[in-house]
Every structure is written in structure tokens, then in C-alpha cells.
Structure 1
Amino acid sequence: MKRLISYCQSAYAELFYKVTWPTSTELQSSAVVVLIATLMTALIVFGMDYVLGVRPTGAEGGWKGVTGIIYSILT
């Protein structure tokens, strides 16, 4: 039990006295970078889905994408 208490005390001391926490400005700039990267990734995936014609299961009609055009030419 003494080892557990010692561990908790050392963890507390390290978190409050040794860790350098980011400032509010640093957190905001990091959040903006994450948001931009997420939006870029979402747009890339959307573009790939649109170009390749990926549709929900059971969806009929509409844009079939490059893959659908090639398939319709070959069949």
C-alpha cells in the first residue's frame, strides 16, 4: 500500500511541478492546425469518392464516377 501512495504522490508532483503545460495561445494554434488538416483530409476523401463514384449501398442513378464510365464502356 505504501508503494501505491508513493507512486500517486510522485505522479502528482511530476504533473504539477515538472510538466510544462502549453499556453492558451499554443493550444489555440494547435487546434487550428488540427482543424485545417481534418478539413483537408475530408475534402480529399470526398473528392476520391466523387471521382471514383462511390455511393451508399443501394443508391441508383446519378454520377457513377470514372470507374462506372470505364465499366459501362467495357460492358
Structure 2
Amino acid sequence: MSTVICPITTNVLINHALLRVLIPKGQLDLDSDILADQIRTIENKKLIKKISRLNYEQIKKIKKSLMILLDL
């Protein structure tokens, strides 16, 4: 089995809100960006532990970014 994911980076870029979603420090150890333009599939066995949970606004931003990226 596998899961489609958007990777996370601590290399936060301020003016790239269209394809990145900020996860502020406190929700994770450091300010981080979700990279909606780098979706990929990974094996479920690589999913070791849950590190955080997205709030409603973050989920809406991810959905919007993916819709733009995939031209939906």
C-alpha cells in the first residue's frame, strides 16, 4: 500500500503562498512549508509517526494549491 503526500520543508519562502502552506513554529518544532507542488507517493511503511495535525484553514489552502497545480 502507498499514500500520496506533500513533503514538508523548514526552508520557508515568504512570497510563495500559491504552492506552499505555512505550518508555524509551535505546530511543528520549526516554521515549515508544505510543498503542494511536489506531491509524491510513498510506501505506508515509511509513515512512522504523526508529527502534527493541520487545521481547517491549512487544509483549505492545500486543496486550493492542488486544484491550481492540477488545473482542476
Structure 3
Amino acid sequence: MPAKDMPRYRCENCGNKTRFDVVATEKSKSFYHYNLAGELTIENTEVEFFDVESVTCRWCGSTKTVVDGSEVVVN
């Protein structure tokens, strides 16, 4: 999922807005292009499914107080 489409997390416990551990499941389709030397370039990745399973604050370890706007992130 492109970074611009990701939620902006914030920890209400400690105020962290920059560091989080995010566990997610993703299903994507990509075009793999190998050159004649065998080097891989991955092009045109399309995310078909993206599900955030949990978000943990890196500063205080909280999972219950991490929010996206006004919604509490469920683990």
C-alpha cells in the first residue's frame, strides 16, 4: 500500500507520532523483470488486499492507545 494511503498513527499514552511497529497482511500482484544479467527489477506492483492486524507504539509499547484520527486501532 502506498505510504500516502496509510493512516497517520498517534499514541495517546505517550504522544509518539513517528515510530510504530505495524503487523499487516498484504496480497499484491507485481511484474518481475529480469535483465539478461539476471538482475531483478520489480515493476507495477498492485496491492489487492491490505489488512493491518496490530499497531504497537515503539516508545511505550502500548497497543491499546494507538489511534488514527479519532478511531482506536484494534489489535
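Quick note: the coordinates plus some simple rules give every number you see, no bench work behind them. Because the structure is predicted, anything quoted here is derived from the model rather than measured.
Upon calculation of helix-only ellipticity at 222 nm (-39500 (n - 2.57) for each DSSP H run of 4 or more, over all residues; to 500) from the atomic coordinates, which of the structures 1, 2, 3 produces -6500? Don't jump to the answer; show the numbers that get you there.
On the way: 1: -23000; 2: -6500; 3: 0.
Matching structure: 2.
If Rg and Dmax of the Cα atoms in Å is calculated from each of 1, 2, 3, which structure is the one that comes out at 16.5, 53?
Numbers: 1: 25.8, 75; 2: 12.3, 36; 3: 16.5, 53.
The value was obtained from structure 3.
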